[in-house]
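Below: a set of structures, written as structure tokens.
Laboratory data are not the source of any read-out in this text; all were calculated from the coordinates shown. Not measured: the values here are computed from a predicted model. Cβ atoms are built from the backbone, for glycine too; each structure is taken alone.
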Structure P
Amino acid sequence: MKRNAEEERPLPKNLVLVGGRGSGKSALSRRIFRAEKRFEHFSLDALIRYECGARPIPEIVAERGWRGFREVEWQVVQKVSAFEGGALLDCGGGVVVDLDEDGREVFSERKVNALREHGVVFYLFREAEYLLERIAGDANRPSLSDAESFEEIMARRDPFYRRAAHFVIECGTRKKRDLAEEILERFLRECGLD
């Protein structure tokens, strides 16, 4: 089957998915990639593992702490954001945060600015209760805090995700197929490729 000229044009921007743990970033990015083969598909967590000798995320956090993990994440974001178009980025839940001198989460200007420079950022919003159900018992997700609940962390991060995003996608109970189609359509329209 021959592709038309529009389908052959390189993508002028990156598509970036952000949101809390369990929001569906990985599943949706795979679905979007299957629908649009011009993308180069990257999982930031997989790249962080690569940078750390393929060790699991919980091991990296146990050894380096969250501050050390966020620094590796920053290095990875810088590298992958250098793509000027055509990267599909599945970001970890904490990509929008850094830690202040007291170890508290703050909005990460540096990572968000890098992602937005050549990218269109989509925030996959889901209620914290839904996210908790999805991640329950997942040993690949280290604890975010000993002092705060997951709900408290998500309440703090929600404005960070919204500030980072060009588009907020209210996921609710919608099917992955419908969400992927909406995100891809909005991205192509934003790039002038609709």
Structure Q
Amino acid sequence: MQGAFEFLEVLPPRPKRPERLFFGLFPDFETSIYTRQFAEQLVWKNHLKGYLLQPNRLHMTLHHLGDFTRLREKFIYAAGLAAKAVSMSPFEITCRRIMSFEGAPPAAGRQRRHPLVLVGESDPLLELHRILGAAMRKNGLRAAENFVPHVTLFYGSKPVPLQPTEPIRFAVNEFALVHSKLWLTEYHVIKRWPLQG
């Protein structure tokens, strides 16, 4: 009888709603590697302790669709309809500032983690956020009005004040619908849509 349960593996704890869905932008491979190296130098220079994100996880969230107990096809379908309504040309984002956000309230027994972010600037990016948000609402999804374009680099216990930094640029040729498995650091791109206005 004991051997019947040997196939079970111990999984890490997950939040009550562990499946996150969001629209996001991903830098190209070279920019992701460069940005990770930039983050490493920043962390070393400021004597920060915490967790650096891997290059393949660096992204800019356009819209957070929600956190769910399980993914439901109706939300993925509605997100696809909204994405198809977007018609824009490719553009470029420039990040010239870094800062720490306050971060979510800490879980029991844990310290507050402050996300250290690159703040992005781009008028077409704001337009993409607006157009996609309007299409999401039209298809029964919630969409945030406010938008602070940023790429999270690092989670640490010590906040970093807003300050200028060397510009980091990346081209935006597409956006993606992403399933994030919370606390497992796993991203699964469900679908990508090219920008071809």
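Suppose P(r) over Cα pairs in 5 Å bins from 0, in percent works out to 1, 7, 16, 21, 21, 16, 9, 5, 2, 1, 0, 0; of P, Q, which structure was it derived from?
Details: P: 1, 7, 16, 21, 21, 16, 9, 5, 2, 1, 0, 0; Q: 1, 7, 14, 18, 19, 16, 12, 7, 3, 2, 1, 1, 0.
Structure of origin is P.
Quick check: 4.2 is what I get for distance in nm of label points 7 Å out along Cα→Cβ at positions 80 and 112, calculated from one of P, Q. Which structure matches?
Q
To which of P, Q does the computed value -7500 (helix-only ellipticity at 222 nm (-39500 (n - 2.57) for each DSSP H run of 4 or more, over all residues; to 500)) belong?
Structure of origin is Q.
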